[in-house]
Structure P
Amino acid sequence: MRVKRSKRFNQELLEITKFIAKDSPKNARKFYESVRTFVPSLIDNPYKGRPTEEGGRELIYRGYTIPYIIDGDDIVVMGIFNQNEWSREGE
């Protein structure tokens, strides 16, 4: 299996990192790197996230929800959001 990050995930992660950097550039870098390290851990256990009504899965990481789908041998990370700010419409 391999993890693929969608453009949307990369964009949302960058936006979150910029927001955190307003208060602490150091914490922003740490958060960015921790997410980038955490996401590939799905390879070891792709079903560890809770199932969603749409048939995908989602992980909670440091207060952020990371939705993803399993597509054959690929794990596609769809985005990252805090609370209920995200919808599949932006795909």
Structure Q
Amino acid sequence: MSERTNIIIGFFIGIITSLIFSYIVFINNNPGMNEDDYFKIFFSGKLIVPVMSISLLANFALFFIFLRLNKDAISKGLLIATVIIGVVILVLRFM
């Protein structure tokens, strides 16, 4: 595959990983809530900043794993996704 394709794959892996990890963190911290509650709170923006901030840790872990496996293009995509999510979190936090 080309480097551009691997960067795009890494970007989508980063986005999906952040969403899945934020869901896992939310469900573990709020045991009485279900998926519907998660999506209502997520899309209302009430808890998106703290939960998504923690979910960036999963992206950093994957970033270093792919670097170790010499998958530099996928690592670049993960880094791009992490930076974009971080900027969105900063914008939402100060709005």
key: Read-out Rg/Rh (Cα atoms, Kirkwood Rh), computed value 0.96, structure in P, Q   = P
task = Supply the structure label, taken from P, Q, corresponding to relative contact order in percent (Cα under 8 Å, 6 or more apart) with the calculated value 34.
result = P
key: Comparison of P, Q by mean count of other Cβ atoms within 10 Å over residues 19-26 - largest value held by   = Q
query = Among the shown structures P, Q, from which was the value -29000 of helix-only ellipticity at 222 nm (-39500 (n - 2.57) for each DSSP H run of 4 or more, over all residues; to 500) calculated?
reply = Q
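Every number here is computed from the coordinates shown, using simple stated rules; none is lab data. On a predicted model such as this, the values are computed, not experimentally measured, just so you know. Cβ atoms are built from the backbone, for glycine too; each structure is taken alone.
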